[in-house]
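Undergrad: Heads up, there are several structures right after this.
Values in this text are rule-based calculations from the coordinates and carry no lab data. All figures in this text were calculated on a predicted structure; none of them were measured in a lab. Cβ atoms are built from the backbone, for glycine too; each structure is taken alone.
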Structure I
Amino acid sequence: FFSRLWHEILFGYTGAFLAGFLLTAVRNWTGVSEPKEKMLVFLLILWLLARILPYIPGQAPIFLAAAAELTFFAVLTALIAGSLIQTRSRNSYVVIELLIIFMAGVVLTRWAQLGWWIESGTTGLRLSLYSAIAMLIILSGRVLPFTIQKTLQIERPPTPNGQLMETTALLAIYGLMILETLTSVNWLAGLISLLVAIGLGARISSYYHPDIRHHPLLWIEFSGLLWIAMGFVIHAAAAMALLSNDAGLPALLAGGIGIMSVGMMVRVIQGHTGNTLQDNTDVTAAFYLLNIGTLALVAGVVAPADIEQSLTLISKLCWLFGFAFLLKACGPLLLMPPR
């Protein structure tokens, strides 16, 4: 693979997260039962094949890995779309649109990896990245206000500056998708990126409550949203030729997708197992480590080459130990019967 196109956190990690979270969320939104166990096993096998096959020498395994990955996302999209269309959940159709865009990004990236259309790789990467970020913004907007209300026991959920700021950020992300698909990254992309960051910043401030800092399962989501905003600020600087074109990827991938998804997963594990993880020291340590690791990775973007290597190593260690703490805290809960 071309090193800059091999982003397992986007296609591997994010694909697995979206499958698990959306299949659960859509059941809650629509009341339609989740897919049967055999279908979930089929999805798991496809996902594993797409991860393992590239390590086998030769062109055929890479082609089969691409086929497995595309089938995985096609089946996932069909399952989600089927439930939403069946119940006419029109306010959630945007999720179907974003999954289709994500899948289009997978196609373009795989074409580049197979050598069929080298230039499509960067476009595919950005399509999938922006669609995943947009989905996280939408999902957090549906979950976070009521989570804040329940956790802090306040009278009503915080209301963002209408849905105006969220809509502004999402429309700007769509604009980036179109612009960076048709042209190279330029000053206009920088301005749009700043618009995304401003929209997210306004939304974050409207959600904020002073007591959030005492609740790790809340502040981890805020830190993820802040990393997304920071990622778009960095991308704006890159678009204005102040940094390299890929400078915003660490903040968006590791900080935005990585940290936000971890917070969501821990909350889902807590809800589905009946065990509280709010004051779990292992979970809190993991949240700190993941943020420190992301900070090191982002700092490496502007650091000299020798320092960048050290910062990257620090980031790797923080993420490895962070997920080890998460596995220690959450693994036993997933293996035990729910309370």
Structure II
Amino acid sequence: MTRLPASLLTSLLLLGACVGAEDELSPDDGFDDSSEDGGGKADGSDVDTVHRFTDRQLFPEGGAFDPTDSSFYVGSLRHGTITKVDALGRETVFYAGGEAGRLTLGMQVDAARRQLWVCTTNNSLGRIWIFDLATGTRSANIDLAPANPEASCNDVLLDTDGTALVSDRENPFIYKIDSARRVSVWATDPLLKGKLVSLNSMAFTPDRSAVLTAPYLQPALIRISVANPRDVRKVALSGDMFMDGFNLLNGPDDLVMHGNQLIVAFGSSIKRITPTDASWTRARVKSTRTIGGVTALVQNGDDLYGINGQSVRFALMVPPAPFQIFEIDTAKLR
């Protein structure tokens, strides 16, 4: 049996206590489980599927796109593998994985340096792997323990100078990996600690003056100054709720900057966050329903894609619907 992440398992137990013993936890992630393939949205509308994965136990929580050869890469909660989908839709195993308890999570392509950076954990302890995309070999295996012996990781955010920030899903830290591959604590603050599950994804603001991130449970949008990482504050949000309806299990699972707007994936909805001031201390939320179980957002220029890795179904051990990469119509998010 696959070991659940400690923080997520604790969260589910606490939520179970909150809803009461007579209630049954449900993923409620927007899938129509009565349909033959489970692929439709809750409202019955279709999505523009780019690729449907053959492995029905993949649970691809994170993903990235390589613009050089137009390939997608995804990780796996179940297998700890990395799968490549090329421009013709052919699936190949890029990294075999297979280690017990290993998860491959958030990832990002450094197109200029032809590298794939991957967050991975084993028994909740985090590392960063770096792969050479030209050869497929792993060129670095970076332990986060020098910054924090209990460091976990969830996602990686690359800067233009080849350095990286790494989010911790279990501790209130963001780590920095410098150009010499040294690891340090970049930011820490009580706001970075979720009530049940901590940080997921991160994104730079368009002017790169701040990093935006979000604890998974209880959801909030957090702004961290790049010039002074001790300046950590909650973004004041208006408009729609910054949560997936009233489903307490679906938090902000991925976020990307798309133009001047932040796009956030929440289980069965996509949030468009528009700043209402120049410094991103206030913003407005608009919510749009989408296919269920979305765990990753992937960009290729102006094109935006979602991956329905169904992490809540993995945690609850609920049979998954087909995993797929689908195109997001950004015009409907405006």
Structure III
Amino acid sequence: MRPKDIITDMKTMYGIQIMYSKAYQALHYALSLTYGTHEETFQRLLSFGYVLEQQNPGTITDLQCADDSKFLYFFMLLGASVRGFRRCMRPVIAVDGTHLKGRFGSTMFVATAQDGNEHVYPIAFGYGDSENNLSWEWFLDCLKGSLGHIDDLVFISDRHASIEAEISKVFPYATHTICCWHFAENVKKPFHRKDVASLMDKTARAYTEFKYNRYMGKLRNLHKNAFDYVGSAGPYKWSHVHCPQRRFRVMTTNVAECINSCLKFARQLPMLTLAEFIRNMLQRWFHDRHRAAQSMRHQLTDASHLVMLQWVEKCGYMTVNPVDWNIFSVKRSGK
């Protein structure tokens, strides 16, 4: 429900034209009656976290206040999330921050992975005043304390300076990479060339050094300044083939941004209500995906099985001849 929806309903149902400010006030008054005020929910966050930890084994919450007892940060990670991530998720975490629409204008921090069926796998959520070095350091510290040491860990984010600085501080053993979509957009804006951004995206996703060099050669011929800009950013940050650790085809922060999209309405709710909304959403997701996993008929996940079928179909057009005991000549039929 948005203020303009209230304006439309009042006009349609009662023939009354009201101002946007009046509709906005009415909406937030109704929300406060239903979910409580923002001030009230801040006071109940500590007890909410305690009950959540007691009723959900392995769940970790943390609340930090300033010396004058004013709210600073809140962290929430469900036990089911951390158990699933440590047992069977690829060690690639997308982190992102998004602005909350409540009265106090806080920021929500999200850490998300991707499961074997290419679904969004939420790990942790945090709330703070804004995206800055202190808030990101606090969130990442909580995340590290909850997950423990993860071998070959990779983070993906946009190019926010605070994220890069604090990941290198809190997770010195992890590899920090940047979202290839955001990077392509950063390339497109100063040079005003969509074709440059498209080629940049292909370059970032290249699986072999040969294809990477071929696309970089095309980029050099297409726009020398864009080529220099891309090279100065460090290929290991954005290129799949040059990443020191495996990115498992996770090249963007889409999984984190999908969470933000799912919470589009909930972001205007008081913080406690938002936290409960997230808990309920994750409970529903995990239940539904557990049932779906039990009904899978293949050794691979459905998404991976589909990828294998696509590759098998492509192989049908290939001719394979042995060169040595472990070397083969592969040619496309008719070429």
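Undergrad: One of I, II, III was used to calculate log10 I(q)/I(0) by the Debye sum over Cα atoms at q = 0.10, 0.14, 0.19 Å⁻¹, for residues 182-309 alone, giving -0.28, -0.57, -1.07; which?
TA: Working: I: -0.37, -0.68, -1.05; II: -0.28, -0.57, -1.07; III: -0.54, -0.84, -1.02.
Answer for the origin of the read-out: II.
Undergrad: OK, next. Which structure, out of I, II, III, was helix-only ellipticity at 222 nm (-39500 (n - 2.57) for each DSSP H run of 4 or more, over all residues; to 500) calculated from, if the result is -25000? Write down the numbers at each step before the final one.
TA: Values: I: -25000; II: -2000; III: -17000.
The structure behind it is I.
Undergrad: Determine which structure produced the value -0.88, -1.11, -1.37 for log10 I(q)/I(0) by the Debye sum over Cα atoms at q = 0.11, 0.13, 0.16 Å⁻¹, calculated from the coordinates; the candidates are I, II, III.
TA: On the way: I: -0.74, -1.08, -1.71; II: -0.64, -0.93, -1.52; III: -0.88, -1.11, -1.37.
The read-out was computed on structure III.
Undergrad: Tell me which structure, out of I, II, III, gives 3.8 once distance in nm of label points 7 Å out along Cα→Cβ at positions 134 and 326 is calculated. Show your work: numbers first, answer last.
TA: On the way: I: 2.5; II: 3.8; III: 5.6.
Working through the options, I get structure II.
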